[in-house]
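J.: Following this line, the structures themselves.
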Structure 1
């Protein structure tokens, strides 16, 4: 019998997404453990850590910055320093034709699940010619997509999307649809072969750090961000986490 991977979920006063995260991870086969922010150690055999956020306080209080000072975060930093899974994330860079560049223009496509690199040529052709002339153009595939160690489960997806259950026509149908969803989540993990302990590393909060690492590598003080659909959530999450690194 395969043991369920332990995933620590840090819980702060006023955070409201930790139980949603615990439910989701449990449905995916992990063993979520809520860790109060005053704890100084993570559970034994912790394989991943989730910082769910969702603070009920106003953003002007900078709840995330305050939370970073919590005792539990020292344990999280030690966990991160000890090493863990790494992901190869692929970025596409078109240098500005005129130097020095005026900035860096980053496009984040929707989904989540669409390939930014696959869409790059079509998007760039539609840009005002002044943009590629003066700006470095960046597209990328997020973790688990396209050229960034892709995860796909076409058989599980086909079975789910051809289900006849409609969640809006009654309680019985809604429960059947929920069961289909749980089956899809489990079957998709099995089909991809991904380690359930690594699932926490595919979230938006982790993916934005890939872009931040790229910005630093590119030696860009700031970047211009454009997002579509899910990409709007991505760019807002990035801007909130790295306000000095983003322009608009």
Structure 2
């Protein structure tokens, strides 16, 4: 009986110690926060016909607005250090963040030169609102991306991260890795993908896919579906009103 009581007491003390240690660790992690800074950029877009985004690491949301006459950007800059002074020096030295117009072309640049920081990294989360009728081209390094309500053509060159596109014109994607979800394109859709699942729905033109690995689901396509290559993963096709060619 005594041994049992002592054993129970030891177990209780040990569990309490583990809980307290976990709580202390949680507090320590909570007190160590990344540096964060928000900047707002905007430029007049009346008469502009194309918009180019050159972005490094960080998530991105781009939304078209039929009533907009300017391009507005909210950039949330994050540096993985709790040392504000060090973070500000890194930003001043290594961050490129600009929104400029030259003729009918608008260019947004948002990236870090991640050299000489040790294990510290930086990223920029972008939230963009643009006129819906301007064509869009994105060259992105890494991070999730959402693009929606762009009536003009869209071209995306993406390194890694999930990609979601809703309600655009013609669409061209060259993607390294990460899932791709497309719903609503009035023109043709072309996808070259290294790895990750692909889902395409509601396309007014044809769909062409060259895929390394990952499942492919395509439905509700007005014209043809061409699968140039499907390295590995399942293929599901429905409601394609043109021809279907699949090299799997």
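J.: Rank structures 1, 2 by distance in nm of label points 7 Å out along Cα→Cβ at positions 150 and 238 and report only the one at the top, that is, the highest.
T.: Once distance in nm of label points 7 Å out along Cα→Cβ at positions 150 and 238 is tallied for 1, 2, the winner is 2.
J.: OK, next. Here mean projected area of the Cα convex hull in nm² has been calculated and equals 20.1, so which of 1, 2 was it run on?
T.: 2
J.: I've got another one for you. One of 1, 2 was used to compute semi-axes √(5λ) of the Cα gyration tensor in Å, for residues 94-213 alone, and the answer was 38, 17, 12. Which one was it?
T.: 1
J.: Among 1, 2, considering only distance in nm of label points 7 Å out along Cα→Cβ at positions 158 and 222, which has the greatest calculated value?
T.: Greatest value across 1, 2: structure 1.
J.: I would also like to ask the following. If Kirkwood radius over Cα pairs in Å, for residues 70-125 alone comes out at 12.5 when worked out from the coordinates, which of 1, 2 was used?
T.: Corresponding structure: 2.
J.: The value -5500 for helix-only ellipticity at 222 nm (-39500 (n - 2.57) for each DSSP H run of 4 or more, over all residues; to 500) was derived from one model only; which of 1, 2 is it?
T.: Only structure 2 yields this read-out.
J.: I've got another one for you. Tell me which structure, out of 1, 2, gives 13 once relative contact order in percent (Cα under 8 Å, 6 or more apart) is calculated.
T.: 2
J.: Ranked by FRET efficiency 1/(1 + (r/R0)^6) of positions 118 and 166 (r between Cβ atoms, R0 = 35 Å, to 0.05), which of 1, 2 sits at the highest value?
T.: 1
J.: Of the structures labelled 1, 2, which one yields 1.5 when distance in nm of label points 7 Å out along Cα→Cβ at positions 102 and 134 is computed from its coordinates?
T.: Going through each structure in turn, the value belongs to 2.
J.: Of the structures 1, 2, report the one carrying the highest value of FRET efficiency 1/(1 + (r/R0)^6) of positions 38 and 174 (r between Cβ atoms, R0 = 25 Å, to 0.05).
T.: Going through 1, 2 one by one, FRET efficiency 1/(1 + (r/R0)^6) of positions 38 and 174 (r between Cβ atoms, R0 = 25 Å, to 0.05) peaks for structure 2.
Bear in mind these aren't lab numbers, they're just calculated from the coordinates by the rules spelled out. Please read these numbers as outputs of a predicted model, since none were measured by experiment. Cβ atoms are built from the backbone, for glycine too; each structure is taken alone.
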